[in-house]
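Take a look at the structures below.
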Structure 1
Amino acid sequence: MASLEDLETRVTALEEQMRHTRQDAAAARVLAGTADRDVSEFKQTLNGHTKVLNAMRETQIEHGQDIADLKTEVGSLRAEMTSGFTKVNISMAQISRLLQQVVDKG
């Protein structure tokens, strides 16, 4: 059987280990609390970024539709312009022919 002194030494060592273990546990609780707050802040930040990205996506979709509408409108204007220039060219050719006839007669 262990002697009383040996037992006292072992109990003292165990008490010291328990004191260190309690200190380590307290430090771990503090770290866990800090980590929990950090995670909460990161979640809030991430949620904010997600909202901004979703808003930007909505805006990009709207802009894409606006660009598609503008392309259609520009295409229509180009067709009208081409048609108008064709009519002007035909009319200029007719005027030139008529002027040439007048010059030839004169």
Structure 2
Amino acid sequence: MNHTIKVSGKSVTAILTGKIYSQDAAVVRDELLEEVERGATEVSIDLSELTYIDSTGLGVLVTLHKRTKEKNGKLTLTGAQGMVAELLKRTRLDKIFLVL
């Protein structure tokens, strides 16, 4: 998996590409949680180029959602398609997250 994180004021955008497994998920989690702790309140994760996410990756999304909500912010997922979109629907996470 490759990822890019862009910070602009209180907004953070993460672009995830390829396949995300547990070891990748931990890196992304730590980097994004650090930005939330620094004051980011608008976190957007672009999933349009992500082809696979495991349960650890889904857990990272839940953790980020909870942490941003605790900081009066929000997490938005964009571009989910294929297997990733299907997993969000099957796990009903599409009802918890703002998915665009």
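Rule-based calculations on the coordinates, nothing more; no lab input. As the structure is a prediction and not an experimental result, all values here were calculated from the model. Cβ atoms are built from the backbone, for glycine too; each structure is taken alone.
Each of 1, 2 could give FRET efficiency 1/(1 + (r/R0)^6) of positions 44 and 76 (r between Cβ atoms, R0 = 35 Å, to 0.05), but the derived value 1.00 comes from 2.
Given that mean count of other Cβ atoms within 10 Å over residues 12-19, derived from a single structure, equals 18.4, which label among 1, 2 identifies that structure? Of the options listed, only 2 reproduces it.
Of the structures 1, 2, report the one carrying the highest value of FRET efficiency 1/(1 + (r/R0)^6) of positions 4 and 60 (r between Cβ atoms, R0 = 25 Å, to 0.05).
When FRET efficiency 1/(1 + (r/R0)^6) of positions 4 and 60 (r between Cβ atoms, R0 = 25 Å, to 0.05) is computed for each of 1, 2, structure 2 gives the biggest number.
Determine which structure produced the value -13000 for helix-only ellipticity at 222 nm (-39500 (n - 2.57) for each DSSP H run of 4 or more, over all residues; to 500), calculated from the coordinates; the candidates are 1, 2. Checking each candidate, the match is 2. Tell me which structure, out of 1, 2, gives 3.8 once distance in nm of label points 7 Å out along Cα→Cβ at positions 28 and 52 is calculated. Label of the source structure: 1. Set 1, 2, criterion distance in nm of label points 7 Å out along Cα→Cβ at positions 36 and 92: the highest-scoring structure is 1. As an exercise: Rg and Dmax of the Cα atoms in Å, for residues 20-67 alone, calculated from one structure in 1, 2, equals 10.6, 30. Which structure is it? Corresponding structure: 2.
One of 1, 2 was used to compute P(r) over Cα pairs in 5 Å bins from 0, in percent, and the result was 2, 9, 6, 6, 5, 5, 6, 4, 5, 4, 5, 4, 4, 4, 4, 3, 3, 3, 3, 2, 2, 2, 2, 2, 1, 1, 1, 1, 0, 0. Which label is that? Structure 1 accounts for this read-out.
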